[in-house]
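Undergrad: Below, each structure is written out as structure tokens.
Every number here is computed from the coordinates shown, using simple stated rules; none is lab data. Everything numeric in this text was worked out from a predicted model, so none of it was measured. Cβ atoms are built from the backbone, for glycine too; each structure is taken alone.
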Structure P
Amino acid sequence: MADFGDGLAQGPDLLAAAETAVAAATAPLHGRRPDLLGVFVSHPDPDTAASAGQRAMEVAGATTAFGCRASGVIGDGRGVEDTPAVSVWAATLPDVRVTPFRLQAARSEGGISVGGMPVPADDDAVAVLLADPFTFPAQGFVEQSDTALGGLPLIGGLATAPVGSSALGPARPAPGGARLFLDGEVHERGAIGVLLGGNVAVRTLVSQGCRPIGPTMTVTAAGGSELHALAGMPAYRKLEEILRDLSETDRRLALQGLHLGVAIDEYADSHGRGDFLIRGVVGADEDTGTVTVGDVVEVGRTVRFHVRDATTAGEDLDALMAAGGDDGPVGGALLFTCTGRGRIMFGEPDSVHGGASHDVRAVRRGLAPRVAGFFADGEIGPVVSKNHLHGFTASVLAFE
């Protein structure tokens, strides 16, 4: 029988925090050695985070351990952002095959090649992937993974954290800040992860937390990430028309952060909430009539604008957790949630939404009691059986 545990500890002595978090996470395992350990560390200094990650792996003595440095971590029913902390997730997984891997990217004549990915076995169920986006082509790897890995689901996140501090405000993630943990070693480049196969029952869930506004449209002219025309009308003018017809509340949300949903299934009879892959709108130019999106959108694709707020994101995650729970009991879960879904979206800890702890509380309430993970700068997870790199989402790997 599988057992799961999670722990989170804070404090100026990060090595002691690592030991405390490991003790809390392994206590429910009844003295058994963890088959799989997740270690997630938040600290402004990358090397201090690396030392804490190594200490946690050493103390736990797990068969396989993986994890990363991040700007915030999740465990023990709460999320902690921009504060020194260690989160640990531990599991005994009888008869489950756990295969660790490390990926590195290299330039070749054909572009960029990725090496190190083991060939999935027929009974592999899922791969967890943690990547440094500054040294690993995560977007391209995820896009090609359905073909390259034979449809194997990928879930995880981009592991970034600030380097140093700034007098002008919070430091932003930058090259050199990544620390990836794998079986006692710390890596500063590439990606790491684990393949899970054999007698393993898992579910992957992705909550995008957006609500559609305006009509569904066809892209009638585009170039790269620029939309030139929507439904036969200049894209900027069409957007103006949609905004004009919105309620005051939705117009305010759109002006605060507008997104474009690209239909996942072009052949569906209708497209509503949850049927789109969400991408950010990064610009709109009245002079050229274009709208710029954070991805390439081809002519002929079905799209619809979306807005996002705390209430919508909360309702979407709660509904997803309830639906996932209907499939049977879950013992533990790994959670990879966006850095934009903590205090930025849900407010301070004592707010009505629960701040950085919102998502982990929702997963514990609706799905699994033992949850840990980290705040990512991009979340990986399958939607409609295809792997995608997302933003502003919560990706969950649940173990039955």
Structure Q
Amino acid sequence: MRILIAIDKFKGSIPASVAAQAIASAMNQTLPEAACDLCPIADGGEGTAEAVVAALNGEWCEAATFDAQNRPVTASYGLARETGGLEAIMEMSTASGLAMVSDLPLNPATASTHGTGLMLQDAMARGVQRIVIGIGGSATNDGGIGMAAALGFRFLDASGAPLEAIIANMNLLARIEPPEGEFPEILVACDVNNPLLGLHGCTQVYGKQKGVADFEFFESRLLHLADIAKRDLGVDHRDVPGAGAAGGLGFGLMAFCGAKLTSGFDLIADLVHLRERIAAADLVITGEGRLDAQTLHGKGPMGVADLARELGKPIAAFAGAIEAEDQLRTRFDFLCAIKPKEMPLAEAMRRGPELLMEAVIAQSPAIRDLLTRPTDRAQ
């Protein structure tokens, strides 16, 4: 009997790898005859690198870089050897994330993705053939110009003088000069489909949480950047779904580095060979911190559930809290919220791994029942 544990993080409480191990430990106690396959997952946001590095048995390395407000930091990212060669797996939030500058007043006019560019540069210096980067959780709204400057792009004014690569200066941009050389393949794990500009673009949708007050200030500069990039680089990605991710870093990675944007979950599922591992399992267990109506629209656990049902495998889910249970039960065979109703949220988050193990042990009869049911679940 084989149980695949393909679980996402419980945000703020349990990393995906720890959640998978907690479930496996509980299964070893209650169903010792079961072999557990641990497969942490993510959908492109926080926890992406950890999930992929764990699944690929990679290793961690460090890069000296800067946060979004130009303070020195050390960022970690993963390296793994795949059939195509050496791969780097990273998250922009480890260098340019909003949480890293939460101790400062928000200043989106100077917030920069420069630190993310230095992390990319560090990976390239190690000779990677491919970079996978998750771009959730950004503090920036700079269209990726800080990242591009770190990689050697020059942003010049009408006199030919270099401009500091911050969005506040982009109204003065007259020319973009690319560096010599080529970039490795870059795959961007993205879980939003916003374009760069307009009502559904990065400034209007996500700018407020980063401190944007004057929306026209940013919108006009990003529009001008896109126009100059179209003229000087011969590419126009402003309307590509996902271009507005991470304050336009999606646009920047495509325009400056030739990156490809893809669904975070689909990319990670491919990297960790999720379909093959589900096909080999008798039961699949997934989950994350919260399951609700949004789960039905492309979140990691929903992707796992869809694959499991397609392959005729029973699917169980554990979460800190569950809403829209009636809707979710049409897609999952079993649901369990691990937080006791009377327990304060802060305590539940602090005791996350313990509560997860207790819930799995308590629900082991239901899990065993799933293993013995007929498996005609394919849709």
Structure R
Amino acid sequence: MRKITADWVYPIHTNPIREGVVLVDENGRIEKIDVRENYNADELEIYSGIIIPGFVNTHCHLELSHMKGKVHTGTSLIPFITSVVQQRGASEGAIQEAIAAADQYMYEQGIVAVGDISNVTDTFLQKSKSKLRYYTFTEFFDFLQEQNTETEFAKYKAVYDALEAVGGHQKSCVPHAPYSVSPKLFEAINQVNDGLQKTVSIHNQETPPENQLFLEKKGGFIDFYGGFGIALDDFDATKKPSIYYALQHMDPSHRTLFVHNTLTTAADIQAAQAWSDQVYWATCPNANLYIENNLPNYQAFMDNNARMTIGTDSLTSNWQLSVLEEMKTIAKYQSYVPFETLLEWATLNGAKALGFEEDLGSIEVGKHCGLNLLSNLNEKGELANNTMVQRLV
């Protein structure tokens, strides 16, 4: 039995404990939460800093790990997508090596679970032996072309079927984004997930041309699709931001994870949360800066009691896959977000979004939540530029 203590223990679901002690068995199960005065120093592992549960990364594209540094920063989303399409190819060996390295890095960075996008099967071997718990989102596209829906659905359904949901891993069929999924494809996705309690993710409101497409049927996506020989003759502007199209066609009975939300407004948040009481939001701040040089308005989310989570996106759109670095970015550029709020976003909210809260997300007796030490905090005991994470369990 390990007895681990630090200056503070943050269970997340309840108040921080000064000089708390967490008792953990050999399998990583939390046996007890106590205080240091009840023990002799020689029976304790004593650390400087704060102890928190393991991080949950709710949005990643592990299969793109081999593309680190290949796509320029600051181009905005449409040129970024074009670069990914054009440069995605690589040898199988290079792809697998990068996936394994990224998976191990996330483990070392104190991440215990990942919501991961899979358009292909490249990550499935690593997931079968990973120390991390994965929720795999098989993403579907038909680029608003209903004449292609059946063919495209069959292609991505084969990817979904190839992944065995074993070892605590889960999987769902999910739409890529409002601008890339037709009503017919939404319906087909909903049918696969019907009757099951799933988490369904969707990229949302990342760039101004996305809303412009739905408001006016104008803007960069018209040219983007045209460049690939795709006509949008059958698409009609909804005259509302893109999220309302998603709400019209998605199933509110599932946990729904809206991802990025760079341009999402208070009214959009309110509409989504009126549509379903199982809505979650994933922010990937470093990816937002990498691609669009922009961040969401986190105040709007806090004002509306939105359940925010934290993702890293991929190494194509980020410098590293570290939830701590995402937290630091928020603290740097929108420092009004309270430290304890950031901790909740990075742990318990993420576990709830993926349906893993029975075992992850908070330090509670019976959970296998992992334990992280955050050290080198500032004078307030909060995040600093040189704050580090050490995985203890």
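Undergrad: For semi-axes √(5λ) of the Cα gyration tensor in Å, for residues 203-250 alone, the calculated result is 18, 12, 10, so let me know which of P, Q, R that is.
TA: Numbers: P: 24, 18, 8; Q: 21, 13, 7; R: 18, 12, 10.
Computed on structure R.
Undergrad: Given a value of 17.0, 59 for Rg and Dmax of the Cα atoms in Å, for residues 195-330 alone, calculated from one of P, Q, R, which structure does it belong to?
TA: Structure of origin is P.
Undergrad: For mean count of other Cβ atoms within 10 Å over residues 227-234, the calculated result is 10.8, so let me know which of P, Q, R that is.
TA: On the way: P: 19.1; Q: 15.4; R: 10.8.
Attributed to the structure labelled R.
Undergrad: So if we calculate distance in nm of label points 7 Å out along Cα→Cβ at positions 27 and 187 for every structure here (P, Q, R), which label has the highest result?
TA: The structure with the largest value is R.
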